[in-house]
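Next come the structures, one after another.
Bear in mind these aren't lab numbers, they're just calculated from the coordinates by the rules spelled out. Keep in mind that what you see is a predicted model, and the values were worked out from it rather than measured. Cβ atoms are built from the backbone, for glycine too; each structure is taken alone.
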Structure I
């Protein structure tokens with residue numbers, strides 16, 4: 001699958017719609033949920049593009065979360081909403097839920113090899129997401145601190 005074909009666009013739309021539904025489900029209101037849905041779609045689109053060019057799961061997760069966190073910082077400040085609301089919602093498409101499900105399924109079946117492989121993937125992806133969020137948050141904090149001094 002190429003990164004700029006109709007399948008990527010379709011996955012972008014489905015990701016944005018799912019985040020829109022999630023935003024409505026958790027009682028977010030107003031026009032800002034469309035910005036959150038756009039961020040969710042961008043998360044998955046960036047992931048697919050980076051995955052196509054790098055063929056590395058962790059690289060693509062890190063840089064897609066990095067770009068979407070920058071988007072979240074900018075949009076949250078412009079719309080006067082806490083950044084954590086945006087970040088929490090837009091990273092949902094990258095949460096490794098299927099790996100965790102398969103790990104638990106293998107654990108119940110007694111297959112420790114598959115369990116450990118899937119849990120390893122879950123921990124790597126979760127750590128990569130947390131690291132990317134921490135990098136953007138720290139850099140933003142430093143920039144705002146330097147900006148306030150001048």
Structure II
């Protein structure tokens with residue numbers, strides 16, 4: 001059985017302060033480098049987040065304009081339709097003609113409202129997809145960098 005010499009383990013002669021200082025210096029340099037690397041990654045991520053936010057805001061502005069123009073077009077079509085109907089009502093000669101004209105107008109307006117709702121829904125969907133695209137790409141890029149690290 002091997003015996004351990006206690007005087008070798010606790011010997012002050014085996015303690016070398018220069019090795020401790022050297023180890024501490026290496027530890028500090030490694031920590032400083034890791035901090036620099038972390039800061040660089042954080043800075044890059046911040047810049048990318050800023051670019052993503054800017055792209056998102058620009059897309060939101062463009063989408064708002066697109067939806068607004070679509071709503072104005074819907075209002076214009078409805079106003080023109082209503083004015084045409086009012087002109088037609090001015091030429092009515094009987095109650096039967098009035099009822100027929102009114103029924104036809106209401107049917108056309110209902111069909112038009114459905115088409116306009118579908119069109120507005122499609123436009124809104126496209127705007128939402130465009131709006132989410134920069135954030136989605138940034139998130140995918142961030143997740144890919146975490147997988148690499």
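If helix-only ellipticity at 222 nm (-39500 (n - 2.57) for each DSSP H run of 4 or more, over all residues; to 500) is calculated from each of I, II, which structure is the one that comes out at -29000? Write out the running numbers ahead of the final one.
Numbers: I: -29000; II: -33000.
So the calculation was done on I.
I have 46 for percent of Cα pairs over 20 Å apart, for residues 32-119 alone, calculated from one of the structures I, II. Which structure is it? Numbers along the way, then the final one.
Working: I: 46; II: 63.
Label of the source structure: I.
With relative contact order in percent (Cα under 8 Å, 6 or more apart) as the yardstick, tell me which of I, II scores highest. The partial results should precede the final answer.
Working: I: 22; II: 39.
Answer by largest value of relative contact order in percent (Cα under 8 Å, 6 or more apart): II.
Thinking only about mean count of other Cβ atoms within 10 Å over residues 40-47, which of I, II has the largest value? Could the numbers behind the result be given before it?
Values: I: 24.1; II: 10.9.
Biggest value here belongs to I.
Given a computed value of 74 for percent of Cα pairs over 20 Å apart, which structure among I, II does it belong to?
Values: I: 54; II: 74.
Among I, II, the structure yielding 74 for percent of Cα pairs over 20 Å apart is II.
Given structures I, II, which gives the highest value for mean count of other Cβ atoms within 10 Å over residues 96-103? Spell out each step's value before the answer.
Working: I: 16.1; II: 12.1.
The structure with the largest value is I.
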